[in-house]
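Have a look at these structures, which come just after this line.
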Structure I
Amino acid sequence: MNHDALVAVARAVFEAAGGTPIDPDYVLPADIPLELSGEAVRARLCVFTDNRGAEMAMRPDLTLPVAQREAARLEAGASAKTYTYAARAFRLPAAADDPFEFTQVGLERFGYAADPAADAELFALVHRAVEACGVQPKSIVTGDLAIFPAFIDALSLPAVTTDLLKRAFRQEGGVRAVLDEAARPLDTDVLAALDAADPEAALGAVLAARDVPLVGARSLAEIVEGLRARRVAIDAGGLPEAARAALLALRDVDCPLAEAPGTLGALAKTHGLTGADAALGAFAARVEKIIALVPGARRTAEFRAGFGRRFTYYDGFVFEVLAEGLSPAQPVAAGGRYDGLIAGLSSGRVSATGVGGVVRPDRMVRVRRTGA
């Protein structure tokens, strides 16, 4: 099958699940994807200035513009709805053989019950679309962005420390940095920069003096905000060793998905984190339903506690489907839950649950061509 045939096959799977076809705006105000993309994706956004001087971006995926359209619809008093699409997205390539412009085929559901069954059904639907295209998953990486915050809350830390850790979790390597530096005070020159009249310029000078380049896509303003939060957390007593040990253990969880409920449950019990029981119960129920719907996931799916921050609007279950011949940065399918996205896009005027998934026909063409 060529690219167009794969698009048609995948779209037929999603359309059979119900939904209204949609092809939303190609161009978004740049602050939307810049705020809601992780550093790895933010650096690959296609941003430009329009004739009015406003910063705009080509849609980097379909979830954001579909959710933006849905937020406006919900403000008018609408009810739950499902969308399907086969539409173009635009990102600087993740690998040399990736295109700048590519088609995503997918489905988004808004306003339905957010429970383990709904997550498992979405996972099974995306898995079915991949197999319908003649591609067998090499592995499936899953995560749950509700688990780490649940553990943090169960530790009963000062609010400033809890907030710092949750913000760090949304950044690649952020938790590692917080845990590694929890007992080390900020350097004198950094403290002076934070108290300067222009802290961003002062911190930039400190970094330049140390010959430290700005890497990734975080701005000086974001770095200043993070350092200020860290200073407040240190002043509040820092991170107790028991809490540090629990979070280090959680951070390192990487195991078959079928074993993850037992692994996480044992970890919580070891550290006395009964406050995480609700999140762990929902997690275990989802895993059970996924294995029931997709028995092969017992062999192919794994769970990583730190997985899932390419787009920061995800706040629950997340997954990526990998195939032979492509790198881990090139999943052939992906999806997850984003219950807070509508509220964020509407500035809290409306809210609705959200879950969705996509497949990449362009990547599956390459997998099929190599016979993987």
Structure II
Amino acid sequence: MKPTLLWYIPNEVHAGHRGDAGAADHNSLETLAGQARALEDSGWQGALIGAGWGRPDTFTLSAALTVCTKTFEPLMAIRPGYWQPAHFATSAATLDHLSGGRVRVNIVSGVDNLAAYGDTEASSAQRYRRTREFMRLVRRLWTEENVTFEGEYFKVTNSTAQPRIHARPDRPHPPLYFGGASEAAERTAATDADIQLFWGEPLDGVRERIDRLKALSRELDRDLPPLEFGLRVTTLVRDTSAQAWANAEERVVKMAKANGAGWNGHQFEAAAGQQRLVALQSRGDVLDSNLYTAPANFGGGGAGATWLVGSAAEVAASLRKYQELGITHFILSDTPYLTEIKRQGEQLLPLLRG
């Protein structure tokens, strides 16, 4: 299967995210639209735009960027506790219609400042049950008409999301991405997600999780097309391996001095996926051929916790190994964002497509 190749656009209030340039206009429309247009020009399909209370609104930014571009596909991170399913289904369908079918959705259930936006569902198990209900109902609202549903968390009567999603053979509706490593999260993905995202774990860990999720899909009688898999990881690419590793080690020294400031903007500490990344340190600073685990020990969270480091050929070879395991969606990034969009678009993307 031809891989889906996405990047990451930071929607942050404060400058300097993960070592990016600290310019005052870092989150202006001009700056972020410039990144989106550079992604188009460099051959990327689109970018993940993260969500969390205290950050600019993801949906608003995604809509703005589609207006400023022609092919850019926003992978919008959204939270079920922030949206009602019918409201979100209609909003996303509208943006999908206006953008010519470019919307992708990343459903997030992890820890956030829930009370700040009126959410009261602090229990992890309950949040994941709600997420399953949310995804199933949104999908029905996109693909069925006059939906009546009464669940544990949501209820609609005679509901039809307008405008209607224009189904394509390879895309009946905007794809629903999902992440999480806990048992509850994996059961949610196995039954109701379209794509399960993994952080940058070693190949053996990803292989084991793919096998488990496939088995869970069979055990739980998944009634959707087969679950697909994606990888969200930092890719530190330089002209030579020596240059890449020198830069990686220099960054970790800076992270240690700053106690990881700017490298972990989420409440990851209690998440099962983040715990897995931190635990990798016990196996060594470098796993497989070039997966650098040291950043997690100095404040790196999520995609900032482990990095694939090397020349374009070395990083591409590592990503192809994940592809051989069944990964078909890649969300990559490095900083400075604009510089690396162009560098990796020129050096790395042709190797992944070839």
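We did not get these values from a lab; they are worked out from the coordinates using the rules stated. Here the structure is a predicted model, which means the values were calculated and not measured. Cβ atoms are built from the backbone, for glycine too; each structure is taken alone.
One of I, II was used to compute percent of Cα pairs over 20 Å apart, for residues 151-222 alone, and the answer was 48. Which one was it? Walk me through the intermediate numbers first.
On the way: I: 42; II: 48.
Matching structure: II.
Out of I, II, which one gives 20.6 for Kirkwood radius over Cα pairs in Å as computed from the coordinates? It traces back to II.
Matching task: 0.90 is the computed value of FRET efficiency 1/(1 + (r/R0)^6) of positions 143 and 271 (r between Cβ atoms, R0 = 30 Å, to 0.05). Pick the structure from I, II.
Computed on structure I.
Comparing distance in nm of label points 7 Å out along Cα→Cβ at positions 79 and 95 across structures I, II, the highest figure is found for I. Each of structures I, II was scored by relative contact order in percent (Cα under 8 Å, 6 or more apart); the highest score is held by I. To test your reading of the models, identify which of I, II gives 52 for percent of Cα pairs over 22 Å apart, for residues 167-294 alone when calculated. Corresponding structure: I. Highest-scoring entry among I, II, by distance in nm of label points 7 Å out along Cα→Cβ at positions 63 and 111, is II.
Work out distance in nm of label points 7 Å out along Cα→Cβ at positions 23 and 311 for each of structures I, II, then name the structure with the largest result. Present the calculation step by step, with values, prior to reporting the outcome.
Details: I: 1.9; II: 3.1.
Result for distance in nm of label points 7 Å out along Cα→Cβ at positions 23 and 311 over I, II: largest is II.
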